[in-house]
Structure P
Amino acid sequence: MLKSLSLENFRGFSNHRIDLGLENILIGRNNAGKTTVIEALRILSVAQARAHNAIFIACPEWLDGHCTGAGFKASLDTIDFNYTNVQHAYATERPAIIRAKLRNNNEVHAYIGTSPSEVFFQLRKGRAKVVHQRADVGPRTFGITKVMPPIGSLLPNEKRIAKDRLNKYLDGYLAYRHFRNQLWERQPEYRIFESLLEETWQGLKIQHFENDHGPARNEYSLLVREGRYISEVSWHGHGLQAWMQTIWFLARVSKDATVVLDEPDVYLHADLQRKLIKVIENLNFRQSIIATHSPEIISDVPFQDVIVVQKAARTSGPANQVAEIQESLRGMGSLHSIQLSKLAQRGLLLFVEGEDKPFLTDVAYKLGSREFDSLTQIAIHSIQGKGNWELALGAAKGLTEASSGDVQTALLLDNDYMLDVERTDYFEKAKKVGLVLKIWDNKEIENYFIIPKVIARYISDNVEKVPDEILLRVEQIISDIEADCRRKLTGCYSDVIQKSIYKFEKKRIEPSTAFERAEALVEDKIQSGIGIRDIYSGKQILSAASAACQREFGVSFSPLAICKEARMSEIDPELAHFIKGISRKAALPIDLFAD
């Protein structure tokens, strides 16, 4: 797994380092250097693949002063590398240098001159120890990087080719010309591909796959059914061909690899772009890197996973705040006009209170392709807090009147510490303006992911401890946090009770009286089977649990990370009910989610 990638005197980069995490979305203005970063990763993938069979030699003379010790040569022909202007600002007296640092602190260095004869790779264990022989190169010592080959239109008549040529260009620029050959020769991966393809493209099925067509009986035929339509895959649209090539790449790559995709949004519809992120997340690769201009992709990942590439700076790393990403989007010329398009097509605008959107899309993906496709067709907008809920009321009234009822508006609110009388008031006001309202039963969406066995599984994937022991400890940690939060919870309800009585009854009560009522209310909820983890701040409980697990196991987590780790069978049915309800194609009944 890559920790960082440094580019020195390479293309548009004078001296630059990109810091990488588990999931990385590379964005930046046009000509910011994203394509050069992907090119560097292609070169790294060649070095890692060749290292196991390499013949180690002393550093060549053209690297005097830049490299000492041993390394190996390898050709970049299969990735169609262009040696024109390799060195930054025409500084051909120095080599271009790419340094990849792995999480195990090993390093891979690539040195590139001005011609195919001037390509040299060096491996290091730690920063100082140079590898001199193949015996020091283990299966995972220097990592695996797989960059998706360029996508192209599939050949209408693809002939069988020799296996050595097939393997040579498996990850090269001609891979799309051998698509059916690859499928036929890699049957275990083909079965994964077939299942994943049919799972992610609703109504699609591979009907027949044969290798004895054509006048010489040496051509492939891959018949694909989409709904009632059956045809050879080359006759289908480019979007489907691109999706099939993307899914094939993901199906055949080892889970131990760093997978890299270069602007997949160029070929895919916006809804498929969002689905692609979920496919990659659920395949659990060791690391992923995606360069993109897509607002759909960018908006569906935590901002900490977004890296703004700026070649003029010394380093690029995870964004520190959302504003940094928004500025980059403006520089790329991207506006969220996609949401307006969705509103026009689907006729539904869903407001959410906070950052619920990535949770909803992740659960929808787990529910299946139909639910995911339906949800991603809905325009979703955050109102940034319950205090702004009147914006949704105004939008509902305005859109209903302007569209004669053709455009509906829905709102998803946190429960927070609402009393029954307040919930009723919210529903009544929403109904008057035609706003379809859903209020969570739990405090907020994060509460639904306080799942000890999922947290324990997430931790066990990163540490060498007995899973059952981790689970017991996680359950104890959360129970301790609940105990610590009980008095805070009572205080929260006490404040709400005071405000509610004044609002609805025009009375004032003493703080002590409100606190006593709050204590009784919390006790009643607990006695009815509701846990403090359900009704106190889910964000705070998970934050405290993450901090405790970091101290004890060296592993921290976010609520969204636990959501992604959870299986559908482990997720509260209320989430599934909401997603299925909001995603229905027909008009939504005003009382669809009413208490």
Structure Q
Amino acid sequence: MKIFSQCQFQPLPGSLLLLLLSTSLCVTAVPPTVNIEIPVPAKDALLRSLDRNLVSWSIQNRDLPMFTRSKLLENLFKALSTNIAIGQSVRLGGGESDKTTYGSDITITAEKYRSGYYGAQAQGNVTLGPNYFASFKEKYAPDTRYIWCLNLINTTNNFDAAISTAAGVLEYLGDELDLFEIGNEADFYGSKGFRDSEWDASMMLPEWNYIADEIQKNSPNKTVRFMAGGFANPAYIVTKDFDIPGIIAAGYQSSRIPWYSMHLYPQSGCSGAVTIAPLLEHNTLSDILSNYIPQVAAAESVGAQFAIGETNTVSCVGRPGISDTFAAALWLVDYVLFAATIGIRRVYFHATTTGSYSPVIPINYSLDSGNYSTGVLPLSYGAYFVSEVLSFNDTLLIMQIEGGNDTDYSSYSVWDETNKLRKIVFINLQSYNSSTGGTNPATPDTEVYSSSGPRPSTQVTVATPWEPGQELSLIRLQAPGSNSKSQVNVSSFTFSEKDGSVTNNLVDTIITVKDNGNVEFDLLASEAVLIQHYSDVLSNKHPTKSGSKAADSTANGVVMRTRGANMSISSVLVLDMKIMVSAILVSALLAFV
């Protein structure tokens, strides 16, 4: 079943009605249509609350200072945090965590850390001192919160590497520290020779507890909390007892463990072939993530929460032509929203300074005889679109729209705690390739190709419980094609490629609920749409270009409202009055003629 095809109507069963057309049977100039009904959910319906840090970040500890060499990450964080009204959650972890040591007498300067220097030891080791923290402190929003992953591999002097590093982190990050992790992907320790081949969660427990106890002992005035797990293998390839049910059974449960996590890379870039296709397959994504339902249940059974602690499109720093495309942005949106519907509270997207799976590239660099510059990658726009979904003054809850999901499309409804529909999201994952925007100076060039024929479009009608006449905002996550690496935007909203500041303000398309409660709009192949009350847009802060002003325009009778720093309900009322007066004058002139 394909939603964005043409021909014969096929009603589906259930509370949601989809009327679909099939392209394989006929060709017609009439765009296909989709009719959807969103009923008010029953009180016992399984709606999951949305964590404002649903999209979070994972960065190697050695890389964070290098990100400060430009303002790209700083301004991306600022824009996202403005929408969600809370700071970003950043996990400082990855393979380098288990190579990290700390010394209060280390005199490496902050500037050296920003340059990528971490001591004259063997390649890959990371030596931290007090100036490491000075290299990035106050470079990001003051309410940014950190998770620090400690070195569990190094057992020297009773795990001094982990315990001394934790002391430095607590001293210099202070209240900005949210959680510690102990060990990165410890399920691989046995197979990689870091521990005995029989290594399992029960064998790890005494080591884990010793480190945790020593950290707390050295910080008697602070409640130290931990995220347990952090395993490499996905939930469908668990080794030994290295998953959340396994470690809870082994004894990893207490009030100091409010979070559990596992890692997930749907494709491996370390070896083997990878393709862009899985990024545009909702069923593939949902099948993978559904394996984590038992992990969520296990965490919740002990009063904790579950996160995907490290993830991205392709492991081993991503793959150009896949990770740096618009398909990755659409994938991120579908990924985190579906994850939220099954109780995964946060998803930590891994980033490096030069990886094609990163949201921004903060430095100029050379790779395989090519020279590349700083820039913004499409993943940033996927994250920004989700921040618009999360923007709301109170708690939001999410569920899939029943029957509104298949291989190349997905849809979600977002509700408040009083069971009122606040937002709806539609994602068209049908592949559409374009030669426009096929390169990005921040990543290596790959083959550029185009789909034949015009870009498919679907007319969507949604039966909602919204009151007739209500003004709605419609915004689009859009690009020339799913393979585009540049010219991505969210309804005209763009980031500066130089410093990540806002270069163009978002333009809300204003649509009105019909007399029968229907909402109507079009949806292109490779595009996502968010619809919400326009009054909610006005009630929340949004990032805008410095010094800009809100403005209205009309095109073919459609009102377009450009956001500005002065945007408010009163300013919109004034603009509405101007439009109304203009419409009256035009009508009068036409009548006179």
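Rule-based calculations on the coordinates, nothing more; no lab input. Please read these numbers as outputs of a predicted model, since none were measured by experiment. Cβ atoms are built from the backbone, for glycine too; each structure is taken alone.
Structural remarks
- Value -7500, calculated as helix-only ellipticity at 222 nm (-39500 (n - 2.57) for each DSSP H run of 4 or more, over all residues; to 500), assigned to which of P, Q: Q
- Which entry (P, Q) yields the derived value 3.8 for distance in nm of label points 7 Å out along Cα→Cβ at positions 175 and 503: Q
- Test item: log10 I(q)/I(0) by the Debye sum over Cα atoms at q = 0.15, 0.17 Å⁻¹, for residues 279-486 alone calculated as -1.19, -1.33, pick one of P, Q: P
- Between structures P, Q, the greatest calculated value of mean count of other Cβ atoms within 10 Å over residues 71-78 is seen in Q.
- Given 0.10 for FRET efficiency 1/(1 + (r/R0)^6) of positions 287 and 543 (r between Cβ atoms, R0 = 25 Å, to 0.05), calculated: source structure among P, Q: Q
- Structure with the greatest value (metric Kirkwood radius over Cα pairs in Å, set P, Q): P
- Which entry (P, Q) yields the derived value 1.8 for distance in nm of label points 7 Å out along Cα→Cβ at positions 63 and 479: Q
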